[in-house]
Every structure is written in structure tokens, then in C-alpha cells.
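Scrolling down, you'll hit the structures one after another.
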Structure P
Amino acid sequence: MRDPQHSRTVVDLVCYDADPLADPGGPGGSSVGLHVRELASALGRLGCRVTVLTRRAGPEGEERGSGFTLVRLPAGPAEPLGVCEAVGRVGEFAEGLRQRWRRSPPTVVHAHSWMSGLASALATPDLDVPVIQTFHGLAGAPGRTAPPAEPPQRRGAERVVAQRARLVLATSTEEVEHLAVVGVTRRSAAVIPGGVDLAAFTVNPTRFAAPASARTRTVLAAGRFTPESGLDAVVAALALVPDAGLVLLGGDPGSEGGQRVRDLAERVGVTRRVRFAGRVPHAEVPALLSAADLVVSAPEYEHGNGVVVEAMACGTPVLALPVGGLADAVVDEITGVHLRSRAPRHIAARLRSLLDSPLRREALGLAGADRASSRYSWDRVAAETLRVYLEQGPAPGVVDTGLPEPGVAVPQVAG
């Protein structure tokens with residue numbers, strides 16, 4: 001519900017390297033963009049004046065989202081950029097932010113991702129605008145494997161961004177511990193998780209109506225085809241779970257990682273029982289989750305809660321390794337079941353136990369749905385975020401960040 005008292009609260013969300021209006025299952029889409037879009041919409045419902053600022057990768061101009069305005073600022077060519085090239089254009093984007101905020105400073109700036117934070121730091125050293133930072137994953141976090149294309153200066157830049165921000169919002173309790181690698185203390189961080197669209201992800205009333213014998217035993221796992229995602233372990237576990245099929249959601253099945261998982265499925269003899277769904281439109285994800293008997297997630301590193309909370313909202317029981325946001329979301333044996341290791345035999349044993357217990361799955365699914373609706377609605381997430389914004393007050397004057405003025409080269413901090 002819109003609150004008139006928040007109509008003077010001007011929130012600028014900076015999302016430099018992700019398009020908030022792109023479908024997360026399509027080209028240019030990402031979980032960060034989805035997070036920003038949903039948060040912006042929910043803040044708009046609370047009455048805030050919300051603008052999302054992103055890099056222009058196509059036609060120029062403003063667009064209206066649901067409850068917010070999207071502004072695309074020029075920074076390099078109007079086309080998608082690789083990660084390393086995008087880093088080199090951060091200074092140009094920061095100059096656009098600086099000009100905009102000098103004319104009309106917002107109540108608060110909330111940067112999403114380290115590059116967004118770097119641009120915000122470059123733009124605000126002498127502006128009385130508090131900057132809140134959400135990293136959506138840290139380069140130096142334990143268990144995280146850096147992708148080959150990751151810029152070498154990211155780790156040093158994250159430290160600069162963290163020190164410049166008024167407050168860092170972690171998306172999980174575990175991330176607060178990880179923030180120590182960039183010099184953030186507990187007093188300088190707060191935990192606000194990502195949310196779930198409860199209008200789209202909801203329990204199908206007929207989900208538990210069919211007899212167990214008439215239901216297909218289907219397991220769903222989601223993630224990119226990287227070793228840290230845990231998809232390899234789930235495929236290997238399937239060989240020990242007869243009469244069950246596996247749907248792999250997300251990632252590019254034609255990539256090198258996707259081929260590695262296909263080869264593994266062939267070696268362990270489960271190729272015919274694995275469906276590589278790839279990236280699908282986000283609107284189709286609720287139906288896939290609702291059709292599954294069980295969702296399993298075994299990543300080595302996970303900053304958010306991802307598909308697990310979406311599954312919970314659909315009433316689908318979850319089996320998850322308690323890392324990152326998964327540890328916060330899944331209450332063991334109440335709203336889901338924790339994995340104790342990524343060993344395929346252990347995963348298989350847990351899968352068999354749950355697949356053979358329809359009443360237990362129903363109880364876990366209903367409890368999970370209740371937790372998702374009570375804790376992870378975007379309206380609650382936005383209300384908690386807004387409270388943090390309003391507690392900050394104006395920025396403490398000019399701060400020497402050691403960064404150059406916008407419009408010059410991006411700092412080449414040590415990796």
C-alpha cells in the first residue's frame with residue numbers, strides 16, 4: 001500500500017551491468033536484474049519515487065517499469081559488452097551519474113553489484129548522498145570459483161566500494177562473514193534477502209490431490225554448468241535413484257560445461273532420465289517447479305536463495321546444502337531438508353528417502369510455502385530496505401576514497 005509520507009523519498013537504484021527489464025531467462029537477463037526490478041516495484045508500491053539507472057546497451061530513452069522509471073545512461077557503444085570491456089566503461093557511466101545527482105540528488109543511492117558500486121563511489125565523493133551497497137556475491141568468498149573472464153581488479157575494487165559505502169546489505173547471514181574479506185565489520189552490514197513474487201509463485205491447489213502412485217517422480221535442479229553449482233553431483237546421484245527423472249534448469253546445455261554434464265550423464269547411465277531444459281522464460285518457471293516432486297540444490301557457494309525460495313513458494317519440497325541464502329531459507333526437517341555433503345551417495349540417499357515419503361514431502365512443501373510467503377515477499381523485503389534507507393541520513397561530506405574524478409580512467413586496483 002502506498003504511503004504518502006514516503007512520496008518525498010527519492011531512491012536511485014544503480015544496476016550498471018544488468019538490464020532490470022530483461023527476462024532473467026533470456027539474453028541480457030540475470031538474477032541481479034530481476035532482484036533490482038522486483039525491489040524497485042515494491043519500493044514504488046510503498047510510495048517512494050524510484051529510478052533505476054543502468055548502462056545503455058540499446059536505444060536511448062527512459063522506460064516505465066511497474067512503479068519505477070528506468071534510465072539508460074550512455075557508457076561506451078550502445079550494445080552488450082563483455083565483462084572486461086564493461087569495467088573499462090565504468091568511469092563514463094559514473095560521469096553520467098555525477099551530472100544527474102549534482103542537478104537532483106536522491107535521498108539515497110543503492111548500488112547492486114561491484115561495478116555499480118564502483119560507479120557510485122566515483123560519482124559521489126563530494127555529494128551529500130548516502131550510498132548503500134549490495135554485492136550479490138563476492139570475488140573472494142570461500143567456495144566461489146572465479147569464472148575465466150573475471151577482471152583481475154575485481155577483488156581490490158570490491159574493497160574500495162565496501163569502504164566507501166555507508167552500509168553494505170548482505171543477502172544472507174553467511175555473506176556477512178564473507179564481507180570480512182573486503183574489510184566490512186558486522187556493524188557496517190545488515191542482512192536483507194532477496195524475495196519472491198508471490199503472485200507468480202504459488203501453491204497449485206491440486207498439487208497434493210493425486211495419489212502418490214499416479215505422480216511422476218521428478219527431481220529438478222537449477223544452476224549454471226560449473227563445478228561449483230553441484231549439478232554434476234546431482235546427475236551422479238541420479239544413477240542411485242531408480243525410477244526418477246531429473247530436469248536441469250538454467251545454463252547453456254551447449255556450453256563446455258553443459259557438454260561435461262552430458263558426458264557424465266552418459267557415463268553413469270542416466271542420459272534418458274535427464275532433461276536439459278536450459279534457460280526458459282521466467283514466466284514458465286513456476287509451472288516447472290510445481291510439476292516437480294522435489295527440488296535439489298547443492299552449490300558450493302550461493303550468495304542468495306535463488307530457485308529454492310521460488311520452489312518453497314510453490315509448495316515444492318526442497319533438499320539443499322545449507323550455504324548462503326539457502327541456509328537462511330531452509331529450516332532443516334521443517335521447511336525442507338539439509339544436505340550434509342555433496343557426495344553423490346549422500347544426495348541419492350536423501351532423494352530416495354523423500355521421494356518414497358509423499359506425506360513427508362507434503363508437510364515440508366506446505367511449511368515451505370508458509371515460510372516463503374511470510375518471510376520472503378517482496379513487500380516485506382522492500383519495507384526492511386526502506387527502513388535501512390531512512391536510517392542513514394545525509395552523507396558525511398567529502399570523503400577521500402583515493403579514486404580519480406569521474407571521466408578519467410577506472411582505478412587499476414590490485415587483484
Structure Q
Amino acid sequence: MKNKKLNPESLMMSYGYDPHLSEGAIKCPIFQTSTFVFKTAEEGKAFFEVAYGLREKGENEELGLIYSRLNNPDLEILEDRLTLWDDAEACAVFESGMSAITTCLLEFLKPGDLLLYSNPLYGGTDHFITSFLPSYGIHTLGFDPSKSKEEIIDLIESSGMKDKLSLIYIETPANPTNDLIDITACSEIAKQFSSDEKKVYLTVDNTYLGPLWQHPLKHGADLVVYSATKYIGGHSDVIAGSCLGSNELIGRVKTLRTFMGNMAGPWTGWLLMRSLETLKVRMEQQAKNAFAVAEFLKTHPKVESVYYLGYLEDENQKAIFDKQCLSPGAMLSFDVKGGEKEAFSFLNNLKIMKLAVSLGSTESLAQHPASMTHAGVNPELKSSLNISDKMIRLSIGVENADDLIWDIDQALSV
């Protein structure tokens with residue numbers, strides 16, 4: 001037992017927390033405090049020296065508690081636990097997924113740089129990349145999932161900005177189409193355009209498959225980001241985000257986080273620690289339910305197409321799935337026969353599934369990407385990626401699968 005390497009789902013119960021330091025409380029308390037008392041002035045000085053990078057930590061020195069914008073016990077323990085699923089060296093947690101994404105992008109991009117990104121992206125990310133970053137002189141270049149590694153390289157070469165490439169950002173599987181991007185291939189592209197003077201980093205949004213079903217760092221990614229609101233939180237009661245990677249890169253992200261002030265607070269940390277204890281059992285049930293729903297939808301006479309990772313027909317997409325995905329997950333989209341009218345009729349007649357955006361929580365959700373989460377995406381791009389008025393996105397929860405199928409069937413039958 002002494003030498004046994006415990007699995008993450010076991011470590012989620014207690015990793016990083018010592019009850020004896022908190023009056024014997026079996027669960028980590030909520031440290032609802034803005035600041036922390038130093039034992040001596042010398043200790044305060046030492047803490048700040050490390051926090052502001054004035055010197056490296058000593059071999060056995062810990063970063064002391066200073067101020068909850070810098071660190072907090074709930075935040076630190078949560079970050080330690082989140083590293084376990086992705087086998088990351090370090091983690092930074094934020095008060096939203098978008099704050100994790102934007103902080104990461106702002107840390108590794110500067111005016112004049114080129115950002116290469118995959119399409120489609122979550123609507124909020126798409127807007128930040130295509131509208132906000134260019135206003136600060138950052139160039140952006142998108143590619144779609146059909147592009148091969150060689151075609152992406154040609155795209156970079158023909159842009160005339162290959163020497164300016166600084167970051168590659170991909171979302172895989174893509175929201176809401178479930179298109180897959182080859183993480184290893186993108187990592188190889190990043191290395192090809194890196195130099196001794198400048199490294200090109202690869203960041204992967206892994207929200208759609210969560211920390212259970214895909215591990216981007218193992219396939220060459222430098223950073224992985226999550227909307228922790230989704231599977232990690234999983235109860236539709238907390239907004240949060242996270243970024244994971246090496247000590248060096250997360251150190252940079254945390255430094256910018258300190259000055260932007262978008263770190264997660266103690267309540268958020270506590271809620272996410274609560275949720276991590278059931279992450280695996282929730283996600284396994286959601287995946288099981290999603291398969292049952294997909295099986296029903298694929299033969300329904302009013303359904304035109306089903307976008308589900310368990311039904312990949314394209315050989316390249318299937319090869320990517322086999323290489324980097326551990327499950328089809330619990331997200332699927334489908335096209336109803338017709339258009340917006342038929343899609344809205346379905347959504348308006350659901351009785352169990354809730355008409356709401358977000359995903360990955362215990363309850364099943366349904367929404368209309370074209371007019372909701374991806375409303376601000378360029379219409380031509382939406383059309384080219386099959387994000388049409390007839391598409392509906394489902395996030396499958398932990399309800400009884402037979403009840404979900406009944407609900408979908410009755411809503412389609414109206």
C-alpha cells in the first residue's frame with residue numbers, strides 16, 4: 001500500500017488537504033478572508049519576494065498565504081487536485097472559462113504576433129479572437145477541421161507572417177459540431193515554426209470532453225484550458241475556468257492573473273472541490289446516456305443528421321479519435337428535417353430537458369447554436385461548418401436514459 005499510486009478519483013477526496021490544520025474538519029473549510037496574518041515582518045518579506053518573482057523558492061519553501069487575490073487555501077488545494085487528471089505540473093483557476101482563455105491568450109500574444117486557431121470555436125472565444133485581438137494589433141488566422149497538417153503549414157507559409165506565429169489555439173472536439181483537431185499534428189506544427197529565440201505554444205480547449213476523456217498535454221499541448229463551469233463543476237451552480245501546464249507557463253499565467261484580478265474566490269474553490277469528488281461517476285453516466293440518445297436519434301424519421309463522436313465515418317476523424325479520445329463523451333448535435341421553425345418547435349416542447357445554454361451538468365440541456373451560443377459567428381463561416389438553423393445541440397445529463405428518449409420523441413412528434 002505504501003508504494004501504490006492512487007487513481008485521481010480516489011485522490012479527489014483528500015489530496016492536498018490536512019484536516020489537522022483545520023480543526024479536524026473532514027472537508028476543507030471555506031477560507032472566506034481577504035488577507036492573511038504574517039507571523040513576523042521577515043516572513044511577510046519572504047512571501048512577497050517569492051510571489052513577485054524577486055527570487056526563486058527555496059528547496060523546501062512553500063508560497064506563503066498573503067492575500068486572496070494571490071492565493072487562498074481553497075484555491076490552492078483545488079489547483080493541486082485539478083493537475084491530477086491531466087498529469088500537469090501546475091494549474092491556475094479563474095472565475096470563468098473565458099477569463100482563463102483570455103488571460104492565456106493575452107499572456108502569450110503581443111501586438112504584431114500571429115495567432116493560428118481552429119474553427120469552429122465557442123462563440124465567446126470566437127468573438128474575442130476575431131474582434132478583440134485584432135483591435136490590439138494581433139493578427140489571427142483560422143483553419144477548419146478538414147485541413148491536413150500539410151495544408152495548415154501551407155496556410156501559415158502563404159500568410160506572409162510565419163515568423164510572427166506565436167500561439168496555436170484549438171478547440172477539440174469543436175463546439176457544436178464535434179469536429180476533431182489532431183493535437184499531435186498541431187504540436188508538430190508549433191515545433192516547426194519555433195526557433196531558438198521564440199517558442200510557439202499550443203493551447204487546447206478541452207471543455208467538450210473534460211479531464212476524463214481527453215488529455216491534451218500527453219499529446220504535445222503546452223497548455224490546456226477548461227470552462228470548469230461545465231463537467232468539472234457539473235451542477236449549474238458555479239462559473240469557473242482553469243488553465244493547466246508546466247510550472248513555468250502556469251507561473252506566467254498566474255502572474256498576469258494576479259494583476260488582472262480574475263482568480264477564483266474561496267466559494268468557487270470550495271464548490272469545485274465538492275464537484276470533483278463525483279466527476280468520474282457523473283461523466284461515466286452521462287456518456288452512457290448519450291450513447292442511448294444517439295442510438296435513438298440516428299434512426300428517427302424527423303432527424304436528418306447526428307453529430308456524435310461514436311458515429312465518425314470520415315477515416316481521418318476516426319483516426320484522430322482513436323489516437324487522442326477515450327470516450328465519445330456526452331455532447332451531441334443533430335439536424336432536424338426542416339429549419340429554424342422545426343428546431344424551435346422541438347426546443348419549445350421539451351418537458352424534461354431544459355432549454356438553456358452551457359453543458360456538462362447533471363441535468364440535460366438543449367439549445368440552438370446558430371441563434372444562441374454561436375449567434376455572433378460570421379454567417380459564412382457558420383454555413384461552411386454546417387452550423388445551420390436546423391441544428392440542435394444536446395448536453396446529456398444523468399437522468400434516466402429512457403426518460404430522456406421519451407422526452408426527445410414526444411418533442412419531435414409535435
Structure R
Amino acid sequence: MSELALLGGKKAKTKPFPLWPHFDDAERKALNDVLESRVWWRTPGTKTLEFEQAFARFHGSRHGIAVTNGTAALEVTVAALGIGQDDEVIVPDFTFVATASAVLFANALPVLVDVLPDTYCIDPKLVEAAITSRTKAIIAVHMGGHPADLDGLADLAKRKGVALIEDSSHAHASEWRSRRIGTYGVAGTFSFQSSKLMTAGEGGMIISNDDSFERNARSVHDCGRMPGEWFYSHFIYGSNYRLSEWQGAVLMAQLGRLDEQTRRRHQNARVLDRELSKIPGITPQKLDERCTRNGQYAYIFHVDKKDFAGISTERFIEAMNAEGIPNQASYPPLHELHMFRNGEYRKCLSEAAGKQEHRFLKDSFPNTRRAAWETVWIPQPALLGDEQDMHEIVAAIRKIQANARALAVQGTPVHAAR
């Protein structure tokens with residue numbers, strides 16, 4: 001019998017990782033305060049406003065607008081910038097679909113470009129090559145918590161006169177040159193969905209230091225109202241993206257732990273960097289020296305199957321899960337999604353734009369494909385463990401490598417040890 005848990009052996013990891021989401025009496029009190037106040041709606045309430053201001057201040061921003069989710073944060077941002085039909089927005093091919101769908105929601109075209117081979121963040125050189133007279137914005141995704149090249153992208157956006165949006169759904173409290181992300185562009189967007197670095201189940205945030213943008217975004221998120229005007233005045237097209245008092249209260253409590261949790265995640269990830277780099281075939285996501293703190297939404301590493309008896313990434317992940325190490329699925333390349341392959345995305349565009357040939361449908365995106373299909377993601381709650389947990393992760397991966405040949409010859413796993 002193989003030593004691997006997937007093939008009937010014992011799990012390498014038996015000590016449980018920290019539970020997620022984390023909560024304590026701070027959340028209980030916050031929810032009870034809202035309950036007893038009977039003010040559950042954001043508009044007359046104070047909890048969500050307090051959270052907006054605190055989250056913005058934490059990231060070095062003057063303005064924060066809390067919204068229903070991270071997708072909404074992108075949609076409101078794109079709308080507030082006046083992006084619309086026949087406009088283009090450059091986005092990385094390696095990201096969650098919302099980065100592109102928020103652009104389509106505005107009837108604009110998301111122009112997909114490849115990512116860098118080591119950080120898996122958007123490649124600034126390819127961004128520059130993709131800019132046309134119709135380009136209105138660049139959306140940089142801080143993949144896994146690691147900031148995109150904010151030096152190169154901010155300079156490029158300024159030179160070309162386009163907006164830089166930071167999709168920071170993975171990167172709460174991440175830092176670039178010791179400055180927190182989210183304010184290198186006109187806006188930073190965040191998600192508070194259940195897997196994120198702080199959560200209320202759902203929720204989102206937009207931060208900005210641009211007063212004009214903030215006024216537009218706040219109006220878009222609140223039915224076209226303008227601050228200080230009569231409640232039933234509606235000045236622009238908007239919708240209801242407001243966050244509730246319940247979520248604002250919970251997120252305020254979550255924010256109180258973010259700094260310490262980020263410190264722990266970053267520190268534990270560096271232990272994994274050091275130890276996993278010693279294993280042939282394992283290459284951790286690069287930590288750019290300008291990234292002074294990584295929020296680490298996930299710990300991402302590439303697996304070279306040649307050093308693991310040729311087993312697939314899926315087989316590696318099966319074995320890792322069986323050993324007691326959790327996994328989070330990587331994103332597929334955007335250009336391979338059904339809505340792009342079957343042409344459904346064209347229905348969001350103008351008639352002329354919908355009939356055009358779009359180069360990204362023919363591009364190969366080698367770095368995105370490698371990142372999507374050959375990397376493994378360990379979710380952020382595991383990084384809230386202690387150093388022993390990190391060494392046990394390493395030991396589990398070494399165990400998989402030592403027994404990889406057995407995985408390669410066994411077609412169907414027996415069962416995972418319980």
C-alpha cells in the first residue's frame with residue numbers, strides 16, 4: 001500500500017488549520033447593536049458610513065464607498081468614469097470573470113492581454129501595445145494579493161491619458177513600496193465575499209482620492225442621487241448598490257484584525273517561499289522586491305509535472321487534498337470562457353463593435369494558460385496557521401513527490417484516509 005492518503009495511507013496533515021471566517025464577540029456586539037437600533041438601512045444609519053471612512057483611511061484614501069459586492073464595485077467604477085459604448089478597457093486574461101463582465105455591463109469592450117510569467121499579474125508592455133484611441137482605462141488585478149507593476153502601469157496611464165483601476169479583491173492591506181494599494185490609480189475596488197481576506201459573506205468597496213470621481217461613483221451607487229440634494233432628486237443614471245448596516249457593522253469588526261492577519265499571512269508565505277523553493281519542480285509565485293507586503297489571498301505555486309512522474313495538476317491537487325492540505329481552484333483564462341468563444345459577449349457591444357474581429361480571440365496567452373492550468377492555490381485561511389502548519393504543508397508536498405510514481409500508475413484512487 002502506498003504511503004499516500006489518496007491511495008489508502010495516512011494523512012500527512014492532521015492538525016487542523018484555523019477556521020474561516022473568523023469571528024468573536026466583536027461581531028456579535030456589532031450585529032446586536034444594529035438589531036437593537038432598529039436602523040438596519042444604510043441611508044439613515046452610521047455603521048456602514050463608519051466602515052467606509054475607516055477602510056479608506058486604512059488604505060490611505062480620502063473616500064470610501066461601500067457596495068453590495070466586488071463585482072458591483074467594478075461596475076460602479078466603470079460607470080462613474082463614463083465608460084460606455086465603443087470604448088475599450090484593457091484587462092488581464094488571468095482573472096475572475098467580473099473584471100471583464102463589468103466592462104461588458106457598460107457596453108464597452110474588454111481587451112484581454114497576457115500576464116507576466118512569474119507574478120501572474122498583467123504585463124505592462126502588452127498593455128501599452130494594446131492601447132488604441134478607444135482605450136479609456138486599464139484594470140490591473142493584484143493576483144493572489146501580489147500587486148501588479150504599479151510603477152509601470154501608473155506611469156503608462158498618465159502618459160496615455162487613460163484611467164488606472166486597481167482590482168484589489170485579493171489584496172486588502174497589500175503594499176507596494178511600503179504604500180498600501182488602491183490609490184495608485186483613480187480607484188481601487190475590493191471584495192468582501194466569503195473567501196476574501198475580510199468578509200461579511202458579501203460586500204464590496206471602492207476607494208479613491210479623486211473628488212470628482214467619488215461624487216460620480218457615490219451617485220451611481222445610490223440611484224443617481226447627489227450628496228446634499230433632495231432625496232427624490234436623481235441627476236444621472238444609477239442603481240441601488242448600497243451595503244446594509246448589518247454588513248457594515250460586521251466589516252468594521254473584521255477590519256480590526258486585518259493588519260495582524262496580513263502580517264501573519266505574509267510571514268507564513270515567506271516560510272513557504274523558502275522551503276518550497278527547495279523542492280524540484282515547485283516554483284512559488286514571485287515576490288517582487290517592490291511588494292513590501294502581500295495580503296496573500298492565496299499562496300500560488302507552479303508545479304512542473306516532469307518532477308512529479310508526469311501527473312496532471314488535477315491529480316496533484318487530489319493528492320494534496322487527501323493529505324489534509326486545502327486547495328482553491330485557479331481561474332480559467334478569460335478568452336477560453338464560453339461567453340467569449342460562443343460570441344455572447346458581442347451582444348453587449350454596439351452593432352459595429354460587435355461585428356469586428358477581436359484579436360484576443362486568436363492570441364495564445366501562454367503565461368495565462370500556464371498560470372491557469374499548472375498552478376496550485378492554497379487558500380488564505382491556511383496561512384493564518386503557525387510555522388508548524390507551514391512545515392507540514394511542505395512535508396505533504398514532499399510526500400507527494402516521493403510517491404508520485406504510484407499516483408501515475410494508479411488510475412482510480414482507493415479512498416482518502418479519514
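Please state which of the structures P, Q, R yields 66, 45, 41 when Cα extents along the principal axes in Å is computed from it.
Value 66, 45, 41 for Cα extents along the principal axes in Å corresponds to P out of P, Q, R.
Where is mean count of other Cβ atoms within 10 Å over residues 182-189 largest, in which of P, Q, R?
With respect to mean count of other Cβ atoms within 10 Å over residues 182-189, the highest-scoring structure among P, Q, R is R.
P, Q, R: which one has Cα extents along the principal axes in Å, for residues 142-229 alone, as calculated, at 56, 31, 20?
On the way: P: 56, 31, 20; Q: 37, 27, 19; R: 40, 37, 18.
The structure behind it is P.
We did not get these values from a lab; they are worked out from the coordinates using the rules stated. For clarity, every value in this text was computed on a predicted model and none was experimentally measured. Cβ atoms are built from the backbone, for glycine too; each structure is taken alone.
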